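The data blocks that follow each hold one structure.
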Structure P
Amino acid sequence: MTGQTSRRALLTQVAAAALTGLLPSSVLAAERLDPWARARWIAKTVRAPAFPKRDFPVTQFGAKGDGLFLNTSAFAAAIEACAKAGGGRVVVPAGRYLTGAIRLKSNVNLHVTEGATLLFSTEPTDYPIVFTRWEGTEAMNYSPLIYAYKERNIAITGEGTIDGQASPEHWWSWKGRWGGKEDYGWRPGMPDQKPSRAALFKMAEDGVPVEQRVMGEGHYLRPPTIQPYDCENVLIEGVQIRRSPFWNIHPVLCRNVIVRGVDVMSHGPNNDGCDPESCDLMVIEDCVFDTGDDCIAIDSGRDADGRRLATPSQNILIRNCTMRRGHGGLVIGSVIAGGVHHVFAENCELDSPDLMYAIRFKNNAARGGLLEHFYYRDIKVGQVSHAVITCDFNYEEGARGKFKPILRHVRIERLTAKRAFRVIDSQGLPDAPVTDIELRDCRFEGVTAPSVIAFTEGLKLANVKVNGDIVASL
């Protein structure tokens, strides 16, 4: 066992012990009768970090908002000064600020004011190699556009814009062939991520130490926009996020996280809106997601790496969010080998002809993650192009693996859908059925195809209408 592996195992044990101590016995008792008692506890427990009332305008450190001057050093100097003073706000005034990677430090609130835009460089050399997690696998790769590692009390706030400047000419073509199409700028003969992606996953399966999984130049693995890694007390609030190279908001191994009032619109490949990975105690609220992939996708590590770290995502509350374009709206997986449990979603609206699924679960026999205790209520679906609800164990590797995927204890109440191709598409595996899904007081209109139910046990319906008729089965 490497030193890093033993350290991570210890952190996992400490986190588990801390959770047991934090969750009051009264909540444990109450949730046996009402699972939403835990959701109320999450809302009460998760709190935004507080910062001293000190401002450090980036312009006082040499920053220029002309859209041309590279401000990387100025931002770093402002953040360093703020941290050394004991914390406060690093303020970005109105203007267009070109910059490379920004690295946050403890007790620093990066405040992007209304009228301010962070324009992130499209030069990969402006993003140093850092310890990160890429598609559920730890690696040494390009820094996320805004990054923090092992920090405490950090924030990104304001009404300004974070613009990754990704396009078919920059970053997006690295995806390579997309769904059988030559989209996003890639053409035959151009480099893409596929060889390095496969090599990284193999290194993880072979147990290669993370410090030896060096990607970066020549490997074409795109960085996410925002990634706090192993941080505590994180707030991301109010900002607009546009044109991300990869995933938009990606907290990893974080505790006590709030994503609030954020507007994400980014339609590139793998442009997921918010992907909490192996996080504990998180609230996502009052956000708008309009994305090129899943709107919210909760993860916990891919395959061997996810099992090595063995840290689930848990105690996550999603409320008052709007989902427009995307593959799925409220999604679990697919990089969930570490498991996911106790996720709550309420008062969300999902509506777009370009949204495939409203509620989506993705697992397979290569992951084998334990997924349980999911509670959804008061969900309004305008239209989706595929199924309102899908449970997919055939995703990517499907049955090709030796780890049994598990999905159980799913409760969906008071969901209404105005237009959907089908109600549910639930497909487990012959030796790993999906189990224990309950729909209660739900209404589905405009349904034109029958549901698909395969290797699914314990599907319960209570006061469910499809096209105006009460149904006893799907």
Structure Q
Amino acid sequence: MALRVYNTLTREMEEFVPLHGKKVNMYVCGPTVYDHCHLGHARSYISFDVIRRYLSYRGYDVRYISNVTDVDDKIINRAKETGEDPFYLSARFTRSFIEDMTSLGVKKPDVQPTVTGHITEIVDAIKLLILRELAYPTPEGNVYYDLTMSKKKIGILSHQTEEGLMEGSGARIDVEKDKKYPLDFVLWKSSAESEPGWDSPWGRGRPGWHIECSAMSMKYGSEQLDIHGGGADLIFPHHEAEIHQSEGCTGKHPFSKYWLHNGFLTIDKEKMSKSVGNFFTIKQVLEEFPPEVIRFFILNTHYRNTIDFSRTHLEEAGRAYERIANTIINVRYAIENTPGGDTDSGLSDEISKARDQFTISMDEDFNTREALANLFIFSRKVNAIISGSSPGRPALEAVLGFFSEIDEVLGVFGKDISGAPEGKTGGFSDEQIDAMILKREEARMAKDWKRADTIRDELKEKGIVIEDGKEGVRWRRA
């Protein structure tokens, strides 16, 4: 079965065929680092992390580029509010962003360029656009892209008319007075002496928002990308501007063959946004919920659909996550208590079916919600087989191997597959935990319920979850 993706450019599901065989150049717009990242950022970067992982799973050679915008009006304005140096502020929040992504299990990009590290490339791109009469400088020290020279491409990605965009349509349109045409967008903007700036042929200034991604994607991706991704709010004007700029520089069409955009994360049906103040930072949410539950919460919705955030929804995701995680723990427990043998009990067939279903789901525009639903079905079958028969160690280990294989894509179950890191449970060894559980059982036999509950609570405080079942007491590290 072929991998299909929804292309914003054509508004159609299309078979994924990279420009150069199995090699995939993928660029995802990174954050503007003027504050700690919020859960909406997590939604975007986890979604594209999984897309990147799945492409690798399917055998593609992926080069993943994602930038950091470390100079921008928002950064300058925030620095004025805090009294910090703008470059110090952006460096501080760049570190915060990287910490958040690491905590959430988002793999580091192959290349993570910054705007301040690529001023030369940006200036060279602007020079080329002026030389090709696609851009114009103004006496005020600004440079604009001249959209009258490529009017046929206006609305190419947003699918809006020129008239609709001129009327606003909720789009962010620059309103500088020295533009020739209202939809022209800035490539280089003059800087006051008190603001960050670099020397250029047009005077001291800094890059406009859009040109940075064109310059960096062309340098590190190629003149034509296979995938360009980002949030749906970037479709216009940012991504459309990139098409104009990049194709203007190279003369090659299309700049990106496939455009993928994730849906919004909302609170009470409104988009989570720093500008309106209805947001939770990633750090705040990580204080209450494990990173794997946050990933599960996000992946349990298709990346193009809207997610409505609430603590209740996260708690529900946590309970759903635990159902699959407990299956992994049950398998590990069965392996530890199985002396050997080669009895399969039908597990191999179930693994094969589950792998096929996973691929079918993910091949349909990276449908993680359906993929997780199929994992629930697989988990129920595995639990039924374990409780109803005695599979041999090789069959059980194959189940763990399958979960590990799938986790290379989803990135949510690794802790449960490998076990908790040493020291996570307050330094308790397995033997110490077993000894405490034995004391609890002795207390229960003596009907000393208070003592039994005290031991259970002590273990819980150390991250040990006890499960009383028909086959006896099981424990796991939370």
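Every number here is computed from the coordinates shown, using simple stated rules; none is lab data. Worth saying up front: this structure is predicted, and the values here are computed from it rather than measured. Cβ atoms are built from the backbone, for glycine too; each structure is taken alone.
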- Task: Compare mean projected area of the Cα convex hull in nm², for residues 26-137 alone across structures P, Q and report the one with the greatest value.
- Result: P
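Supply the structure label, taken from P, Q, corresponding to log10 I(q)/I(0) by the Debye sum over Cα atoms at q = 0.07, 0.11 Å⁻¹ with the calculated value -0.34, -0.88.
Details: P: -0.34, -0.88; Q: -0.46, -0.95.
The read-out comes from structure P.
Given a value of 3.7 for distance in nm of label points 7 Å out along Cα→Cβ at positions 378 and 394, calculated from one of P, Q, which structure does it belong to? Provide the component values of the computation, followed by the final result.
Numbers: P: 3.7; Q: 2.1.
This value belongs to structure P.
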- Message: Given a value of -4500 for helix-only ellipticity at 222 nm (-39500 (n - 2.57) for each DSSP H run of 4 or more, over all residues; to 500), calculated from one of P, Q, which structure does it belong to?
- Response: P
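Given that distance in nm of label points 7 Å out along Cα→Cβ at positions 34 and 450, derived from a single structure, equals 6.0, which label among P, Q identifies that structure?
On the way: P: 4.0; Q: 6.0.
This figure was derived from Q.
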- Task: State the single structure among P, Q that was used to calculate distance in nm of label points 7 Å out along Cα→Cβ at positions 50 and 266, giving 3.2.
- Result: P
- Note on the structure: Comparing relative contact order in percent (Cα under 8 Å, 6 or more apart) across structures P, Q, the largest value goes to Q
